[in-house]
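Peer 1: Just below sit the structures, each encoded as structure tokens.
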Structure P
Amino acid sequence: MESKNGGGALTDQENEEIEQRQSLINQGSELMNEFREKYKDTSGGLYFDHHKEGGVLFIGYTDKDKDRFIADVKNKLDNNKRIRFFKVDNSYFELKRNKME
């Protein structure tokens, strides 16, 4: 069965894929907001790559408290197969603070 979404006809499977991607993006964004204070020196932000491996959420981290941060992220997000982590030199908080100075 096809449905209209965003101006084009999509199959049910395509609609489900879009919903899964959007759900993961929303969960990641909510999680980063929740972790803003708890992991302000660890969290390196996030982005979603729609072209990588069928859609992957990338989450940045610094070395500070990284093991606990990664474990917390994995425990909170549903689709661990679509999550990848990458190391950053500065946390998102540090980048924002430096930009304001």
Structure Q
Amino acid sequence: MIIRKYENSDETGWLYCRVLAFINTLYFDNVLNRKEKYKNDSIELVAEINGEIVGLIDVELDSDEVKVTSSEGGFGGMIWHIAVHPKFQGKGIGSSLLKKWRTF
């Protein structure tokens, strides 16, 4: 598995992974036909296996030091999307994405 920055060419795979991850949840009807753009700087990562997007995380970074999104003080971010393709759930991909975004 490779975790890397999202690229515009990933959009179709990103959308597909997200919709499949949410299909059997209460968010099943929250289907996007385009990936969102964020007002503030963001960290957008994908997990890839054999060229397939199998996980994703989008974190919009705080523009000011606030306590709402960071319990440790300092800058934090809002996780807008985190998803793992159903065939790959339970393999630590979501946990890896959560750990990795902090290193960017």
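Readers should treat all values here as calculations from the given coordinates under stated rules, not as data from a laboratory. Because the structure is a prediction, the values reported are computed rather than measured. Cβ atoms are built from the backbone, for glycine too; each structure is taken alone.
Peer 1: Compare distance in nm of label points 7 Å out along Cα→Cβ at positions 13 and 77 across structures P, Q and report the one with the greatest value. Don't jump to the answer; show the numbers that get you there.
Peer 2: On the way: P: 2.5; Q: 1.9.
Comparing P, Q by distance in nm of label points 7 Å out along Cα→Cβ at positions 13 and 77, the maximum is at P.
Peer 1: Assuming 10.4 is mean count of other Cβ atoms within 10 Å over residues 29-36 as calculated from a single structure, say which of P, Q it is.
Peer 2: Here the read-out was taken from Q.
Peer 1: Ok, one more. Supply the structure label, taken from P, Q, corresponding to helix-only ellipticity at 222 nm (-39500 (n - 2.57) for each DSSP H run of 4 or more, over all residues; to 500) with the calculated value -5500.
Peer 2: Derived from Q, not from the others.
Peer 1: Next question. Starting from the value 2.1: which structure in P, Q was distance in nm of label points 7 Å out along Cα→Cβ at positions 21 and 45 calculated from?
Peer 2: Of the options listed, only P reproduces it.
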